[in-house]
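Chemist: Below, each structure is written out as structure tokens.
Derivation of every value follows stated rules applied to the coordinates shown; laboratory data play no part. None of the values given here were measured: they were computed from a predicted structure. Cβ atoms are built from the backbone, for glycine too; each structure is taken alone.
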Structure I
Amino acid sequence: MKIGIVCYPTFGGSGVVATELGMALADKGHEVHFITYNQPVRLDFISHHLHFHQVILEEYPLFQYQPYELALSSKMVEIVEKHQLEVLHVHYAIPHAYAAYMAKQMLKEKGIEIKVVTTLHGTDITLVGSHPTYKTAVEFSINNSDVVTAVSNNLKETTNRLFNIKNDIKVIYNFIDIEKYDKAQHQECKRLALAKPEERILTHVSNFRPVKRVEDVIKIFYEINKEIPSKLLLIGDGPDRLKAENLANKLKISDAVLFLGNSTEVAKILCYSDVFLLPSQTESFGLAALEAMAAETAVISTNTGGLPEVNIHGQTGFLSNLGDVNDMAKNAISILKDDVILARFKSNAKKHAKKFSIDNILPVYEEIYTSCYKTIAK
């Protein structure tokens, strides 16, 4: 099939999932066209099956802020026409679902029918979409999509609670390429370059926004480090990085905390890890936790949003209430203090992560695309 994918091309979960999905579809012989303002960060190749089309924003003095959704919808029309796309799969409700609706209407004027699949990822619903400024447009866009999916049962329930949704929402979990993490583990893991043999390694991956509560990561590690020789690897960047650095300095643990910045080699970095920390205010799914589990890493997280659907309490790690730094530290120490216990949690995490393999999830999306195409064919 010929599929257009629209996403944010950043290190955030929605962009990562959309990119991995597109590459997997291309591997299976589908023709995939990414339509966005920059090449997605995880899009590591372009082929005759995989294409990238940049949305250009023209400077015009009348506009204080360039109207991206207009440029995006126009670009969608152009690419659908030129390449005869059959389905547009948009990730994130704002502004992608709205722009896709406008593109669909413009194409209809030209006698072209295109189906729109909208995947809801979380903050597009919980933090932004429910705001009065956007709520009406988001609700309209969801209800006028041909198929709507959400990445967790929790997000589906939240969407139905916050909006008057007439469409059925299908839950399709986020996924990972297990093989990629297997390869990273089997390669030489130069753990000694980062920590002494007796030290445990903890990690955190995020965009360092306030919702990720990176200062809580530092506080949790501070308590762990008092009990167990350890290092903390922080992967990512964002507005709260400086706060985290300042807190680490204040607590006098900066020598044990390594800020590694953004990376496209997360799988290789996670191979060092024993425990992953994710004390987020909310996670619609928790892709970072799943990536850690695929790298055979136990997870300490909050119990918010969709995290309990990913991190199984007492098996793959532990869940705590939001802000309960002491409980999260205590749970991490209970895993890290004993080699046998740690090995069991790491093994359980890896085993559970395999349920979210792209090999299991990809056919579900393919079935949705096929059903859309059959509707057009009729």
Structure II
Amino acid sequence: MINKRLLVKNLLAHNDENSFYDKKRFIAIGEKEGKAKFLKHVCALANSNPGNNSFIVVGVEDEDNKIIGVDFFDDSKIQNLVNAYLDNPPLISYENIPFPHLPEGKVVGLVTIKSDGKICSLKRNIWKYYGGSVYFREGSISLPKVYDIELKDINSKTVATIEQHARNNIELTLDGVIDFLNNRHKDLENDYKVFKEQFVVCWAGNKKVVKGETYYFRVDIELINEQVKLFYSNLDEVTIAYNEHSFTIMEYVQLGLGGKQKYYPLEKVVITFEDNGTYQIQSTLIFEPPRYDKKILHHIYNANNSLLSKIRGNIGLKPSEEVDLGHLADTYLICYLNGFEAAKKQMEQGRKLVKKLYPKVYDSLKEALRILRKVKYN
């Protein structure tokens, strides 16, 4: 079992960017250009290392390898994105790796790419890259190749050695459990569960009981053996259930107009642990968005746009408008889910406008965009 934090450290310490490893300060797959560049690098890494894993480390300064972190990123449908744009798509995962010195909510992203042994290419046009293009790595650069296209396995031994040096042990596991329970989350309700005598899942959050059902908010859930953050949110609520074989997370999102708020099931994630030391993560989107009268939503949409215009123009908001601003993310999200497609662009622009003046509104917009990404991937 690989300790992913150790793997990241080994990649950063002993290797410049090469044909099986890349590093990024951030990735922006919510935007067309960022998505295109990400897919190009995935394609190139898969073709340049067909016999073993390739990696992209996200949240690292390029010049000095300083770990600065990125926001927690829910990767549950990222394979769908790769499948949609690449022929012979590799298996891909995005894992959130906590580092002790990073602020709460910040992690290092680890993208793991496993080729299927066939030449990977773009399936269709995206941004300035053409469908049918094949990319390979030359040093630290992903470049197109139009002749002598052949997969060569030259990195398997190197990658295998790096992964071997990142193997987990009981000391790292115990240290991780103690740190999670006694240091990082001593102010929250916390617990842990051992599965199959080898996997340890820790979770923490504020707990409340509603009609006999226990909910958690400000939630952090980690698979300690691999130093992987499975779930993190300051806003949404979750229920947690487990038995001897599996751990289940049900995520809820609060939506509504004005004071009429309701929790809607968003996604169910089941982690199943096997006796042979492996595990599977199965996520299912179960979200059914609420429907509202289009005339009411049109009025709310325009009111939201007016609030952003005032903030953009440095015009002070009335107390009632500040209350409405607190519902900006929810109402824009409802508008988008009811056919107002321009609401997504307004949310992206609004997030930049409110970041310094209204940090809580900024966080809620970030969460709303995360939900939209999940819905889109499905």
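Chemist: Can you say which of I, II returns 22.5 when mean count of other Cβ atoms within 10 Å over residues 48-55 is computed?
Modeler: Here the read-out was taken from II.
Chemist: Can you spot which of I, II the value 16.2 was calculated from, given it is mean count of other Cβ atoms within 10 Å over residues 96-103?
Modeler: II
Chemist: When FRET efficiency 1/(1 + (r/R0)^6) of positions 240 and 304 (r between Cβ atoms, R0 = 30 Å, to 0.05) is computed for each of I, II, which one produces 0.30?
Modeler: II
Chemist: When mean count of other Cβ atoms within 10 Å over residues 256-263 is calculated for each of the structures I, II, which structure yields the highest value?
Modeler: Largest calculated value belongs to I.
Chemist: For FRET efficiency 1/(1 + (r/R0)^6) of positions 88 and 104 (r between Cβ atoms, R0 = 30 Å, to 0.05), which of I, II scores largest?
Modeler: The structure with the largest value is I.
Chemist: Using distance in nm of label points 7 Å out along Cα→Cβ at positions 16 and 184 as the calculated read-out, with 3.3 as its value, let me know the right label among I, II.
Modeler: II
Chemist: Right, next: Starting from the value -10000: which structure in I, II was helix-only ellipticity at 222 nm (-39500 (n - 2.57) for each DSSP H run of 4 or more, over all residues; to 500) calculated from?
Modeler: II
Chemist: Which one of I, II has Cα extents along the principal axes in Å, as calculated from the coordinates, equal to 63, 50, 36?
Modeler: The value was obtained from structure II.
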